[in-house]
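Scrolling down, you'll hit the structures one after another.
Values quoted throughout were computed directly from the atomic coordinates according to the rules given, and no laboratory measurement underlies them. Computed from a predicted structure; not experimentally measured. Cβ atoms are built from the backbone, for glycine too; each structure is taken alone.
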Structure 1
């Protein structure tokens, strides 16, 4: 998640069940975040063990799919409300009811509601689902035609962080306009998407539920398991001429401050096509956009200090909530000019027309800290689309002695990332190593993707429901047990009555003794 963190410490293989605060000790964000992660891991593991890979409560199962096409200008799906669990993650498909506006004071009968006001339906559609951000103008977003080929509708679930740049209600205005945001949030993102039977390897036009579910499980397993691997280390640069008062002479990490490096895949694909970007602040430095005028961008703020601000030459990602949810890469632009009094920056190119033009999608700039590609053997790798091309099988320097290594043969997915804490106290980075102190290749720290099949759409005739449901654990008490419980209840009542009577008798006796003593 893109948040200003010191580090991420939760490791399920360590089997910690709780974080214990100690008196007189320093409390860190990592401690509180690990406690949250432990509880979330336990809750979702229990839910997945009891429910299975996916399923919904029988009476309130959500995500019933209804195909609507032919009679409309554009085909769509109706996504009906309810709850559904995918790998233990709760997905809520209920559409919130809109509020009722205050009646106009000039209306004769202020208590009468305007029945002509359009009320949204209780279901979502394929085009307005909250985190899908599907665009009818994009051919790839259009639903396939089931008249020629049936297609599968599935649920994709993942999580992403949300800061006050995307949700201004998270900011406490009482802290003042210059106060930075406080805590961020983690959001469950669910998206209802189509998938052709060809992509599942199904050639039969009339497959059974069992065949579709088995093929989907194989597809989902491939999609959920990342093949990319990365290692990190710190190596003292050849020309380490930093001030020894700031950096220890023998330090391999030469940065003057503790950092949490984030190495994130920008453009997915194989090594020849994939690119990556990196940030020394975990990608948390963002700037809400107030206005866009060509290449000039007016910001709500230019930053709070020289560490968290923008400077000429910085690489920035101009994005919004829709593109953050779609996990689609955008060109990384360069800051060419600053207008400090006007809180404006001029970018190297105008952002794409499809992003950042709608205020309700909260456009913002995200700063990344690479300027050029890594220098190797006297040559510099030129950025592609503003990002750094992935080169496998060799160590790539980032900055201040921090280096990363991509294993050969990986397939990269946009949004996958690795976290590398760098510490001045040790002059090194924190990364798993073997007995010989060699860095170990690691799978991405995220994004974890989860999938569940919902329906097989065959056309106007309807959709075959592929969801699973479970019933409540509670059931009626047998008659024999009812008699036993009733007898136990009567016994408890009699015992309580006897104790109460004995207590009153003892109190009366004590009072009489006290009177005799006074006489």
Structure 2
């Protein structure tokens, strides 16, 4: 098979779910030894199409051919047999297992009746050496960063013999440095192994950096396939939404209240292993400002936010919300002080995937009027009316408010979380990774909502792996490394390359007490 020949062919493929046509007569060829990017708005049908290729969905029309052989039975097992591997946006790992156990799961080398642990470790070490994806075979998955978990997922597919690799939003959980490392691994796999890599993404600048060709989907249809070198981000974004799209300017009101709404003093917090994760952090956020936290994933950001919101016990130190010491309070009591929280992992802590959009939007308000009578009898009509208004205002793309949240695209799931938390109208917002996995239109909308909250005197603590996002939204930035603050800056006073130095441990330690 020559490099220009198709290794995958979709012919007039459609996927009809009960309430939506997710893929509409898609015909597409993907070549051996290329990086192919698939882009489109949330709900455009990208992940559905790739789920068909991986055998998780059976198309309702059309045919799919891999390496010249039509697929007749759609299942992940059949896809793996054909050399197809997929790393999903939400990882499918066993948290209590080690890295090595996850990689060989289902194909464990045996020594008599038992798993051969030494051979398992050697398999992982050989994969790490061959592909350059560094992991520690004996670490437990629940104890490693999200970026490292992604590496485990990729190594698992490679161990199963994949030469076609599908990556669904692969950089959504990565820092810029980790993204660069992943792209170098992808280039090496394509160059040296003649692998085919398909990337589903919203980040158009990454499409330009890594792909050979790009396919654009809109409302379930494939609207075009281009050589990446012949297009730019503006052309692709216009194809995605059917019109020119640019990030609108943010209106920033600068007459903020100097009342301190979040105060953290000398905070120490341990991680899940009992090791120090936050080491003596002090910071404060005033009403009407955004304080952004920049750092490589796994340097204490998650533990810091969990300690502030009551989800993690602090070892020592003080956290005050609206002047009230939260020591001994549970998350519900802290929220009652006027705090809303957009968590970093929408699937595990942001939504109830089995519940519908209405229940997810109302949760936390269900005991208030008009949603309940005497605090226990739910008024479903009022709940649905409220959910429909929020659903429309935040442009959540689904068949309706009765749609199960677990069936939504990652970006629309994120909109549900943001819509619910922002609708509490609290004076304090804690936001982690607000636009992870959302398209450019939704990103701009969420940014506008964050700025509107800030302009309405909300105090916002923002954690993001996206430096562009932090620079766009923050009034002040602090950098964090190994659980300590290494710098405090105004965004206009420092460049992104220089701030990366502080994110990796360079620069000075600082206490962030003054705006």
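Across the set 1, 2, mean count of other Cβ atoms within 10 Å over residues 17-24 reaches its highest value in structure 2.
Here FRET efficiency 1/(1 + (r/R0)^6) of positions 369 and 481 (r between Cβ atoms, R0 = 41 Å, to 0.05) has been calculated and equals 0.30, so which of 1, 2 was it run on? So the calculation was done on 2. One of 1, 2 was used to compute helix-only ellipticity at 222 nm (-39500 (n - 2.57) for each DSSP H run of 4 or more, over all residues; to 500), and the answer was -5500. Which one was it? This figure was derived from 1. Computed over structures 1, 2, relative contact order in percent (Cα under 8 Å, 6 or more apart) reaches its largest value in 1. Computing Rg/Rh (Cα atoms, Kirkwood Rh) across structures 1, 2 gives 0.97 for structure 2.
Using the calculated result 133 for volume of the Cα convex hull per residue in Å³, for residues 257-456 alone, pick out the matching structure from 1, 2. Of the structures listed, the value fits 2.
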